[in-house]
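In what follows, structures are represented as structure tokens.
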Structure P
């Protein structure tokens with residue numbers, strides 16, 4: 001594999017492809033990211049460079065390769081209990097409040113968007129089992145979605161290496177919810193089966209969904225242009241309960257996006273409500 005710098009034409013082609021398929025905007029400074037994500041894809045297909053990969057992408061019938069490239073470019077960083085404050089807010093205030101409000105209907109729904117390899121949604125699920133076991137007797141719906149079918153497959157398996165479980169996951173929770181399988185840890189079946197995994201591209205029309213009480217949409221809007229952020233937030237708002245909660249990433253905001261969401265501080269976490 002050549003180590004030559006990615007040429008401008010190939011970089012522009014990848015940027016346009018990613019934007020067309022996912023609406024994610026790659027800035028000119030992201031050449032290194034394209035190289036680090038796509039050099040392994042090129043090698044897998046016996047190609048000497050990303051430029052050759054681009055040539056293959058331009059051929060008729062390259063849909064599978066195109067999907068692989070999009071998935072490689074949209075797989076993002078995650079960890080258990082990432083940015084702890086939203087989970088503290090969930091445990092200390094939001095879930096107790098919703099349990100009281102929904103006590104008659106005994107129904108609760110949570111959506112983890114751009115769930116990547118599953119650490120966020122499994123964090124939520126383990127917290128419910130640990131602190132709110134009464135919800136296991138409710139009509140509880142926990143949905144996790146991502147654009148990438150490959151990363152969703154990993155999330156469904158619930159297998160994590162030692163480094164992944166060391167990042168943010170308390171040891172008692174690890175031992176209680178996981179089984180050691182060789183060099184990896186697999187989350188127990190009773191935890192995995194609580195989660196419904198779905199392929200959802202945030203820039204496309206959403207599939208038919210019930211309304212959600214809590215939506216996590218963290219650390220994904222930062223990749224989109226303002227008009228795309230506004231469109232996504234409007235669609236998310238439409239699938240939220242009127243008294244629901246939306247969590248964005250720490251560097252994300254609805255400011256200047258002309259959406260009907262109001263920021264609210266819950267403990268040390270910011271959330272947004274219709």
Structure Q
């Protein structure tokens with residue numbers, strides 16, 4: 001091993017407690033992950049070292065993060081996926097989570113071999129949700145447009161000190177036919193949730209946050225890929241789109257119903273996007 005790699009490994013250990021992660025594996029975390037319902041996932045407490053978590057949080061709250069477009073599915077969501085605009089503390093966390101050492105851990109945890117990180121941070125990076133904001137239940141794009149890789153895993157690291165669970169914001173995991181929520185994880189301090197991504201891995205936090213004004217729901221999001229197409233859970237061919245779904249009894253409001261219907265057509269028939277894209281812009 002080169003001295004540079006040894007140096008990087010040592011630095012990573014200042015940010016990620018690998019002894020803690022290895023103990024989780026010895027205690028059966030891989031079996032828990034692979035058998036959890038509604039799809040493979042796990043929540044890990046005290047995921048980063050306290051030093052790494054505190055420094056990353058301080059940088060996140062001081063970093064300007066662009067707001068995404070408001071629509072029927074997303075409200076007051078902010079995201080910074082441009083690595084050049086992410087500071088050194090969060091950048092160090094991203095590097096550590098994209099390192100060979102961490103990839104080795106998640107391969108053993110999930111049973112998915114030959115995982116690859118995404119240095120472009122497509123859709124990932126710093127995520128923030130403001131008071132009153134939400135992200136409706138959805139599955140993610142399954143194909144990376146630039147690399148041609150297939151998406152397999154999400155990791156969400158929550159950095160929200162003194163989070164009151166009554167404010168909402170729990171990550172909800174729903175079953176494949178969207179008939180019921182089967183798990184929910186409040187975004188508490190230094191909790192990571194890792195889960196397998198397929199065209200059936202429905203998740204989100206669909207109800208508006210009731211946190212005090214100025215208190216955001218903060219996370220670092222990273223995604224992992226493989227060169228090979230997964231054998232199961234893949235229904236939409238090389239989809240680059242998020243697939244939002246209503247919960248039982250839920251209806252998207254106003255023009256959101258039409259936008260959602262057009263969105264569903266686009267996911268299933270990508271060639272019509274040139275036409276439907278114009279229609280969606282007209283209806284807002």
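When relative contact order in percent (Cα under 8 Å, 6 or more apart) is compared over structures P, Q, which one is greatest? Kindly include the intermediate steps, with their values, before the conclusion.
Numbers: P: 18; Q: 22.
The structure with the largest value is Q.
Taking FRET efficiency 1/(1 + (r/R0)^6) of positions 179 and 235 (r between Cβ atoms, R0 = 25 Å, to 0.05) as the criterion, the largest value within structures P, Q is that of Q. A value of 18.6, 59 for Rg and Dmax of the Cα atoms in Å, calculated from one of P, Q, originates in structure Q.
Here mean count of other Cβ atoms within 10 Å over residues 115-122 is compared for structures P, Q. The highest value is that of P. Given 11.5 as the derived value for mean count of other Cβ atoms within 10 Å over residues 99-106, which of the supplied structures P, Q does it correspond to? Clearly, the read-out refers to P. State the single structure among P, Q that was used to calculate mean count of other Cβ atoms within 10 Å over residues 67-74, giving 20.5. Checking each candidate, the match is P. Here helix-only ellipticity at 222 nm (-39500 (n - 2.57) for each DSSP H run of 4 or more, over all residues; to 500) was calculated and came to -11500; which of the structures P, Q was it taken from? Comparing all candidates, it corresponds to P.
Coordinate-derived values only; no laboratory data. Being a predicted model, the structure only gives us computed values, none of them experimental. Cβ atoms are built from the backbone, for glycine too; each structure is taken alone.
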